[in-house]
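Structures incoming, each one as C-alpha cells.
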Structure P
Amino acid sequence: MTTLWLVRHARPLIDTERCYGRLDIQADAEATQSAALRLQQALLPHRGHCRIFHSPLQRCEQLAQALIELQPDFISDADKRLLEVDFGHWEGQRWDAIGEAAISAWARNLAEHAPGDGESLVHMLGRVGSALQDAKALDAEHVVWISHAGVARCAQWLLQHGSLLPQSHEWTLPAPAYGQFMQLSL
C-alpha cells in the first residue's frame, strides 16, 4: 500500500483575508525552513521509498527546495495538477470585497461554478484525480505532494467519494495547516 503525504506550503506573504489561490507569491522563509526540517525528519526513515512532487507555485517550490537542501538525495518534480484552484478575477481581492452574492452563487453550485470565472471544482477534481491515479501507479511506498489546502481537500474527497460531486455543505474536509502535513492511504 502507498502512503500519500499531503504537505501544505508555509504561510504565504499575503494578507490571508485575501483570495490568493493561484497568485504566485512567496512563503515566509523562516516558516518554510521549519516546515522543511519537520518534513525531512518525518520522511527520513522512508527516503529510499518515496517520490516527491510539488505545485509549481513558488510558495511550494520554496518548500521543495528547502527540503532538498536538507536532504540532497530527495528529488522533487513540479506537477501542474497540484496547483491551487484558479479564482480568476477574485485573485488578490479581499474576501469581504468579493461580495456575498458572488460567494453565495458559488456555494449554490460548488462543483460546477467557476468562482471569479476561474476554475470549477469539477475541473480541479479531474486534475487532482489524474495525479492520484499516477501516484497509485508509481512503484513507491510513499508519495509526497507539496501543495495547497484545496489539493488536500480534493485528494481526500476523491479517495472517500470517488466521482460523486460535493455539495457545499459536504465540503468540510480538513486541510493541513501552513507548513504541516497529513497522510492518506492510496
Structure Q
Amino acid sequence: MVRTLALVLAGATALAVPPPAAGSGPGRAAVDRAVTYRATAPYQQHATGVRAGYRPDRYCVFDRVGGTGALGYPHFNHAYDNSTDPAKPTALLYEDDGRGGKRLVGVQWTVYDRDQDPRTDGDRPTMFGVPFKGPHRGNFPGQPVHYALHLWLWKKNPKGRFTTYNPAVTCLPGTTRP
C-alpha cells in the first residue's frame, strides 16, 4: 500500500509540473486530477479523512432508481460546500473493505444553485472539463438545491470516471438507509 501510494504521488507530481499555460482544456483537466490524487491520497487511511473533518454518513448510498451501483459511504466536510478546488472535495466516498474497515473509492464536489430553482441551470459549474450534474433538490432536510460532480479516482467505474454511481461499488445488506 505504501509503495502504491508513493507511486501514485510521484505520478501526480510529475503530471502537475509544469502546468499548462491556458486555464482550461485537456491539459488543465489532467493537472487538476493530479492535484486531487495528491490531496486525497492521505485519506486512503479512513481515520485520516475523519480527522481532516470528513464526517461519515452511517448509511451506504446506492442507486435506488436505476439500480446501477452505489456511492458507498459518503463522508462530508461541509466547510468545502461550494468548492470547485480540485484539492478540496465536499465529500470522500468509501466502501467496505471486507475486513471491517473502509476503502477510499471516489470524491464528490457539491455546489449550491444560486437561485435555488431546479428548473434553471445558468450557474452550472464545471471541473476537469466536465459540467456538474443537476441542479438537484436536497438529499436530506436543509440541503439546498445543488449541483454535484463525482470522480471515481481510487476505484475504476466501468460506466465512466464522472458517472454518479459506480456499479463496482456495492452496499452490504443492512447498511443502507431504511
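None of the figures in this text is laboratory data; all of them are computed from the coordinates on show. Predicted, not measured: the structure shown is a model, and the values here were computed from it.
Using helix-only ellipticity at 222 nm (-39500 (n - 2.57) for each DSSP H run of 4 or more, over all residues; to 500) as the calculated read-out, with -12000 as its value, let me know the right label among P, Q.
Going label by label, the one that fits is P.
Match the computed value 37 of relative contact order in percent (Cα under 8 Å, 6 or more apart) to one of the structures P, Q, and report its label. It was calculated from structure P. Among the shown structures P, Q, from which was the value 45, 30, 22 of Cα extents along the principal axes in Å, for residues 64-135 alone calculated? Derived from Q, not from the others.
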